[in-house]
Structure I
Amino acid sequence: MIDLRSDTVTKPTPAMRDAMLSAEVGDDVIDVDPTVIALQEKTAELLGKEAAIFMPSGTMTNQIALRCHCSPGDEFVCESQCHIYNYEQGAFAQLSGLVAKTLDGEKGLLKAAQIRGVKRHEDDHLVLTRLLCLENTHNRGGGKVYSKELTQELCNLAHEQGLLTHLDGARLFNASVATGDSLEVLSKPFASVSVCFSKGLGAPVGSCLAGSRDFVRKARRARKLFGGGMRQAGVLAAGALFALENHIDRLAIDHENARLLADAVASTSSFRPMDAIPDTNIVIFHVDEAWGTAKKFAEVAKERGMLVIAFGPQSVRLVTHLDLSTEQIRTACEVIREIGSRVA
């Protein structure tokens, strides 16, 4: 089965499993797991931050960042289709008592004009605006990349208003490979950055939250509160550390494979890709209503040995990853063309 549902479906490679099997471990809750420490130090170094902390998921790293930057009743600003707002059960409200102000971006990307004056003036009747959150790459935007120039401009405007900044960089490694800009450059304008190891890098579990030492110390306390303190977590951290050391550069293959899929979609009369040339490893396309629905496409594709996600009533998402060879992608392209030639 060719599984294009997500880059989270990957299995650890044999070499990664070996690294996990031989990992030196301790009790991370009392800060003595050497492999976790090595992962945190490596992540902080790559992102250009003072420190980092390992957690089970990107949802946890994002939500703890919000909690540490804001107080109950505060407002944070984000793009309306971002992961923090759409796919984390409104945890910012449930767990930390925060309010979200959403702005509609273009394929997930905000413009400078939207950030100018975004902070509410201080008034006893109003919430206090504290934080700007961006997502790079943007999942629902089809893996769109925030350039370093746009990132810096948006964050500068936020800082001028006294706002802090957080980056949901679940797929920041993809952004770095696509642009050629270092992870540090893409992370520099943010007080905190979350990165995920279980997406494009192919580790089985885990994310890191990076920032200043004081911020990470505060985040560590929140991690315990949220139930994210893990004991011999080095077994998991070893997989993430192996991924950092071996799987970043190969993301370029996933990006090229995504372009092959987008070409196949564009060659049909029934489907239309969000982007003719996707920025990274995500392809979102529209299914013509005359053909059918996204759900119908997913059902037909499964019958032909391909798994996809219906991303909306008429939209489908395809995601390339390290468990799919270019040969499998070419087979998927043939399936897409064949399905797209069907008459409703």
Structure II
Amino acid sequence: MNALIKRSTILLLTIVAVGFSACKDSGNNGPAPVEAMLAEDIAANYNTLTETREPIEDVNDHPSEEGRYTFFDLDSGDTVTDSTSAEWDLAFDGTTILANSGNGGGILLVDTPIADLETAPEVGYESSNADWYTYTGEAPGLPQHAILADTTKTLVVLTPDGNYAKVQILSYYEGNPDTSTEEFASFMTRPASGYFTFNYTLQTDGTTKLFHVDAYTFFDFETGDLVEDSLSTQWDLGFNGTNIIANYGNGGGVQLLNIAFEDVDEAPTEGYEESNSDWYTYTMNNIPMHSVLPNDGQTLVVLTADGKYAKVKILSYYKGNPDTSSDDFINFIRPADRHYTFEYAIQTDGSRFFE
């Protein structure tokens, strides 16, 4: 599949001053001409989710103190002591689960198993939920007066930083016991209640997508084409969600400079890394809300697998490179995200100089 490329020759100024031209001599009487090119709507595959984790077990920081909540951070996978902070996402006490609504969070329950839930609802979030379980009472064939998690339903969480997660409660009892055993059926041998075990998947880019596809889109600077073979030396940058990778396994690398694209006339000799995800700002609750916007005045410099250098300016993360200050964009009438438009220039003679 070919990316749409627009080429416009950059005029190179020949500098004849003694010393200045010598410092940029690549051994070929100066660097070869470079071209500025535009790649439009490179669709990045999705890999922004935290994988569904192994069960978080026995969440209860206050097992002997009724009425005290345990506060849990989905991002770190650990509990938090400061209940007033924006660091926690869910809180547990008894059968009630709270969201961090004081800091913009919310929670809701949907009638869909966690594996089948691909998109988080955009509305309907509340401050708490206590409907995630079934109380057996004296129902025949079930352990009496037990709290059993309903795994046909999923809790969806809006975190204070604008991300979404899906949570599957697995157990309300210490040690995540088998609730079908005679041991559990007996009150004398049943484990203590109030200990939550659960799975969850966290989306970290602010979108409502809750499924995981582990794949990148690979782009070749010299041809302007997409490359399917991830093991080859032909591709230069890979795109997946907001993460950008270089062909590091074949000797490539990428780094971010705090220099405007047009002012980058020389690639660094060192400092190249496998990936970069610092090229953008996530706006959170600032206007336009929950947006991914490229940082002004920054440039990605790339070392390709065949030892050439390129510079890249990300222009847009949205299909069609929309005006992000428009009323439509601000009011969430937006084109698809994860579609990169960027300007780039590659030096094909092997030197580090772009002018």
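Derivation of every value follows stated rules applied to the coordinates shown; laboratory data play no part. Bear in mind the structure is a predicted one, so any value in this text is a computation, not a measurement. Cβ atoms are built from the backbone, for glycine too; each structure is taken alone.
Descriptive notes on the structure:
- Source structure (of I, II) for relative contact order in percent (Cα under 8 Å, 6 or more apart), computed value 24: I
- Test item: mean projected area of the Cα convex hull in nm² calculated as 22.5, pick one of I, II: II
- Of the structures I, II, the one that 18.2, 54 was derived from, the read-out being Rg and Dmax of the Cα atoms in Å, for residues 224-319 alone: I
- Structures compared: I, II; top value of distance in nm of label points 7 Å out along Cα→Cβ at positions 136 and 240, i.e. the largest, recorded for II.
- For percent of Cα pairs over 15 Å apart, for residues 80-143 alone computed as 57, the structure of I, II it came from: I
- Which entry (I, II) yields the derived value -12000 for helix-only ellipticity at 222 nm (-39500 (n - 2.57) for each DSSP H run of 4 or more, over all residues; to 500): I
- When distance in nm of label points 7 Å out along Cα→Cβ at positions 256 and 288 is calculated for each of structures I, II, structure I gives the greatest result.
- Structures I, II were compared on distance in nm of label points 7 Å out along Cα→Cβ at positions 104 and 208, and the highest value belongs to I.
- Taking mean count of other Cβ atoms within 10 Å over residues 184-191 as the criterion, the highest value among I, II goes to I.
- Origin of the derived value 1.5 (distance in nm of label points 7 Å out along Cα→Cβ at positions 176 and 200; candidates I, II): II
- Identity of the structure behind 18.1 (criterion: mean count of other Cβ atoms within 10 Å over residues 152-159, calculated), options I, II: I
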